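Just so it is clear, none of the values below were taken in a lab; they were calculated from the coordinates. Predicted model, so just to flag it, every value in this text is computed and none were measured. Cβ atoms are built from the backbone, for glycine too; each structure is taken alone.
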Structure 1
Amino acid sequence: MEYFLTGGTGFIGRFLVGKLLARGGTVHLLVREQSKYKLDAIRENWGVDETRLKAVVGDLTSDNLGIDAKTLEALTGKVDHFFHLAAVYDMSADEEAQQATNIDGTRAAINTADIMGAKHFHHVSSIAAAGLFKGIFREDMFEEAGKLDHPYLMTKHESEKVVREECKVPYRIYRPGMVIGHSETGVMDKIDGPYYFFKMIQKIRRSLPQWFPTIGIEGGRLNIVPVDYIVNAMDHIAHADGEDGKCFHLVDSDPYKVGEVLNIYSEAGHAPKMGMRIDSRMFGFIPPFIRQSLKNLPPVKRLVSAILDDMGIPRSVMSFINYPTRFDSRETERVLQGTGIEVPRLESYAPAIWDYWERHLDPDLFKDHTLKGRVEGKVCVITGATSGIGLATAEKLAEAGAILVIGARTQETLDEVTESLKAKGGNVHAYQCDFSDMDDCDRFVKAVLADHGHVDVLVNNAGRSIRRSLSLSFDRFHDFERTMQLNYFGSVRLIMGFTPSMLERKSGHVINISSIGVLTNAPRFSAYVASKSALDSFSRCAAAEWSDQNVKFTTINMPLVKTPMIAPTKIYDSVPTLSPEEAADLVATAIIKRPKRIATRLGTFAQVLHAVVPKVGEIVMNTGYRMFPDSPPKVEGEPAKKQKVSSEQVAFAAVMRGIHW
């Protein structure tokens, strides 16, 4: 047999070509001149040469499909089956492009099939041709389609109308459901339909343990079918006798609700499942004009857009959350009876679909997630860069090619670090500064801007920590003053100095090294935690003001890190801590991904605990407070005494890993 296909290099087309070649036929594929190379891969995949799979150069939007007269004459009278698959399947495509391809292209295809004298014309339509019809849409229904406002729905309906009214060749129409990857291999060529929600599922998985129940939506039923079912069914029906003039729904006769689909893929992706699903139809009692008014409020529109953009979900997809149409497929089931061709249940192949997406289609795979890609040639400022977290971060940024600006209080140490970083090839610029001195901060800002013009990334790392019980601090009010002076006022002074140029350029990132103590309300650290909490609050307010100016803030609630700052507390030598290099990795993650907050799961859990059952959180903290004593006072001229640590203390610290005691 001789077959002619439009859209044969597309996703469904490539699989259908394999089925037709398996029948021993010759396949002619319409391709643009610049796309002929695609046939080489298809030939190699199916193990055939150009005598079995032939390229026909043309264009779907041209008269006679743009096929030259000689080729058209050579095909006349030879084509047994003409398959028209080419169409725009992108719901976000503009109306003009969909009109040209879906409607005008279909008209050109049926005219060309008529000229060729094809014996059968097979039109691949879509369930979208039914529009947003409420109720059950049968295979013999067409005019009843409703709510065709969207260009994609309208053009799929109109293209099918062209076939019904203008096609002179005996035709068969196929309406596939939402086509996803192969049920065995998971192979898919693009993100579409349910795939749009995979990034959301992935982000939830990274934030919550799998056992944690979540709340989600229920929604209407999504008719999802794997590509292998589509091509198997189409191949069989196309060669069945006596089926001309009929329409076939290639759908799942028992489709899943949106919430069920999301839960199935959540399980496949090892993410938390929705323990409670809210059906949006429960809000149907609210008058439509009120719902629409709420949707059009500027804050609501911005919030929805921000969430959808972050998840990579097109707004048009949301109109299908409450998809109202069910599809009857009794004609298809009749023809396929006894063949073994049926739609597999989604649970059986969802893992293959998810695995292929995560390995091959996840948008993050195509982004530059390297530190170098984010900071190379960018001006990055790090305060407190001569030791601990600051030094480890400076080394990473220098290696990544940043224009590194470092500041610290001690000139001698600053010179040593600068020389070391430059020896490793770093582009380093050092400035001596006492960040607890506001005049010094202003001088630092002025010098950096004079030398570099602007700052891309500011890492507020310089800080002071004091571990002392309140009962031992009644006569030490200066502890609170000096901690606030450096940790809060110094950081704010730099932010206020560098952000005007960020706002002018509509680009900038401020990273504040905060503490897990802000989330846990750590005892003995009231001065330190209060200063970091103040900076956190300031940053949240600033972020709210500059959210639409592309000036971002990230707070890192850093767990306990083994740095010179905690060295005087000898008890920390025996409890779990992060290394400065591990802490610097968190800073690098902040620079690359620019999240609102980075915190350990224990820190997040502690914050939730204090919000939901604050008394329980208080008791846990008090238990740790009583278990770990204050550091003994340091005697001038004597080495610090090493404190004995009990097995009970070690065990408690291990469970509460990273928390300051």
Structure 2
Amino acid sequence: MKKIDLHIHTKSSISDSQFEFSLGKLKEYVRKLEIDCIAITNHNLFDLEQFNTISEALDIDVLPGIEIDIEGGHLLLISENNRLTDFSAKCAQIQSLIQTDQDSISVEELKQVYPNLDQHLLVPHYDKKPTINEETLEKLSDHITAGEVTSIKKFISCTKNEEGLTPVLFSDSRFSEDLDSFSLRQTYIDLDEVTLAGIKACLFDKNKVFLSKEDGNSKFQATTDGLMLSTGLNVMLGERSSGKTYTLDRISSAFENVKYIKQFSLLQNDEEKFKKLLSVRQSSVSEQYLSEFKRVVEDINKVDLKQNEIDLEKYITSLVKYATETEKEDVYSKTKLFSENPFTEKDLSGLKDIIEAVQLLIENAEYRATIDKHVSNESLKALALDLISKYNELAELNLKKNWLNGLITNIQSDLRFRTASTFPETVDFYRYLFEKEKVKRFSRIVKELQKEREIYSKDIRGFKIVAKTKKYTGAQGLKDKSKKMLSFRDSFDKYDSPYKFLLELKKIELEETDYYKFFIQIEYETLNKHGFAISGGERSEFNLLHEINDALKHDILLIDEPESSFDNIFLKNEVNALLKDISKSIPVIIVTHSSTVGASIKPNHIACTKKIIENSGVKYEVYFGHPADKKLKNADGSTIDNFEVMLNCLEAGEKAYEKRRTESYEILKN
């Protein structure tokens, strides 16, 4: 079994942030994590001189490689460490093709530079950004068997997918002197001797690629000093101040996208704070419900009734004056164009929306069968062509009107300059009436939305979240919504007149895109299984369930002593079952002193922390193993008694446990 990391950066490029390479850090990394083979894969370049220096300094296999920007994604290309001059020349061609961080090459260009791709190992970003697209993968499918992922969760998911590529985890590290922690993303392959051909053969078979050396994909290395944990459910034990939280912190910093629920963080006794927290969590519900209204507010924000009245008044005044100044008429003011109104251009946005909707129906694959039951694809295409033709016809007409309007405006400007007659102002009566009606309808929409009604409900393991709409009851509510030190007193006076209220909001230092939030209040409430508002203790229970429920968006879940906030029945009936279920998808590590969690949950793996005080200071050790193991061992091979750990950490010692069992529970037992 060999441990490999084939994605290592040692030189800055246009695609990287600047860093100064440290050979000492790379040597420390290889030694500390016991790496058997690495590949140097800098962005779009290969430095032969530096590669030779690194190869000579390390006593492991070092392969030459390059990370190439290809068609929007990234591709690792790795070679044997012979014919280095030829490989360096080919990489120089790639460097000449990619001059900026926005450049990339095509598959065809890749094949021109490397005509014999079978001689190389190709590993694309697979479940990792920037991900190589499916079309590019298809073009290179004859040469690709493995893809790089970013987490244990994704690695395990890919191993279960028979159709997907073999997953690999690589560090993607930049080794500078200030690198404070080493990545734990490496891959074990079932290989006795490292060769490029051997690596390629292993990566062709998912059964030869693992997260750990001895335990396959059931374990992974959680810290740089060798702590091994299960990819399922782990319980961490230890006496007070023995380093449990310290170890959780180390695990959290070693991995990305970690969900870390810290001790006491879920206690929630303040009802108002809880409501605000709930509103933040459910903000997507509010956004979705008000999304159409947001567009309405953005549209009505463009309406200026005051200016419309001014324009109408100017028009009437100028028209009256024009009518009473017939004696001033001259050859210029008598021309047809002198008082001509401009052509009205057709608004094509609605037609454009229809065309896009038809195109969506044509391109939709998921519901193709249902769509075809009612209208054929040929009919939809014919409709799309007719609509596009109509759009082009109207767009051409608009262009002509626009050109003529410009011509009329120029001529009118010249005529006005040459005459003493009053020029009658123009006004768009249609727009004037249309916008007045738009404001009336806006008011009706707002008043309807402000009616109290339930718009959303969701059950979470015995609790129910309910969202209701209502009116704001005071200026303070508007201020709280803004999260700024602003005064809404004058604005709230106009709250019952929606358009006037909008005009008042425009006077305040608010983002225009946020105006819609101040018309309707959405309030969230959490109910218990009996339908009543939850108590302080139930709020904490709900917090824990919500946070755990959210864990599957992450790659690892860490929980520090949940029993500090909850009773044993809740832990056993709700939390344990949920954690067991989540651990089927991601690693879960839970620190506990409670036998309800520690023993009843039946973990896949346990770890025990110990604090050792030496002359040099405090040192923390971690012992680990299967719950049924007689002995737990640490990375150095030292062992401790598992039975003693369990009783001391979960039951206050064997004597106390036996005494409580015989003198209390046995007597009370019926």
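Of structures 1, 2, the largest value of distance in nm of label points 7 Å out along Cα→Cβ at positions 105 and 241 belongs to 2.
Relative contact order in percent (Cα under 8 Å, 6 or more apart) computed as 9: which structure among 1, 2? It must be structure 1, since only it matches. For which of the structures 1, 2 does the calculation of percent of Cα pairs over 43 Å apart return 43? Here the read-out was taken from 1. If Cα extents along the principal axes in Å, for residues 41-424 alone is calculated from each of 1, 2, which structure is the one that comes out at 107, 66, 56? This value belongs to structure 2.
When mean count of other Cβ atoms within 10 Å over residues 377-384 is computed for each of 1, 2, which one produces 13.8? Answer by label: 2.
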